[in-house]
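Below: a set of structures, written as structure tokens.
Only the coordinates and a few stated rules stand behind these numbers; no lab work does. Small disclaimer: the values here were computed from a predicted structure and weren't measured. Cβ atoms are built from the backbone, for glycine too; each structure is taken alone.
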Structure 1
Amino acid sequence: MSVQVVLPGVLADLAGGSKHLELDPDGRTLADLLDQLAARHPQLGRRIRDETGRVRRFVNVYVDGDDVRFSGGLATTVRDGAEVQVLPSVAGG
């Protein structure tokens, strides 16, 4: 199974500068994918999830364009060929 993770520049720096990562997660959930991502890029993993393993409040994750906050969170199924986008929230006025 192959999944593409897409990162903005600010997060790509934590993954060796790569904005597109190809991963082959062991399981089929977003949690499995993020576990593998954190194992390869620990600083990136800490930026995405907090110490309890939850996606940080100001990080948005999309699986094939769907916001995981509304589709199962970390239990969201990630299919073969999926695209997962990780975006930090933007705030300001």
Structure 2
Amino acid sequence: MSQIRVLSPIGVTAAHTASLPRLPGSLAGRTVGFIDNRKANFDRLADEIGAILSAEHGVKAVIRRRKANAATPAAPEILAGLAKDCDVVFAGSAD
């Protein structure tokens, strides 16, 4: 006699809590970072947003770091560098 094995698609969830830093009230004098996911045109989008943030909101510097590809998370050293050097970081996508 053969057996049938039934797998449940219901995963087990774990409760995680994380404390997030408060966003600054203003971007004036701040450094803004972008995580470039390597999708087409993201470089153009980040350049344009960075220019607007600098011109209209007084952003001091814009830093952009590229992930290995769009399908994987950013490497820990990229995230650590952005966390150290930036006041605010945006992750984005474009096509």
* helix-only ellipticity at 222 nm (-39500 (n - 2.57) for each DSSP H run of 4 or more, over all residues; to 500) was computed and gave -8500; which structure, 1, 2, did it come from? -> 2
* With distance in nm of label points 7 Å out along Cα→Cβ at positions 3 and 59 derived from the coordinates and found to be 5.8, which of 1, 2 does the value describe? -> 2
* To do: Using the calculated result 3.0 for distance in nm of label points 7 Å out along Cα→Cβ at positions 43 and 67, pick out the matching structure from 1, 2.
  => 1
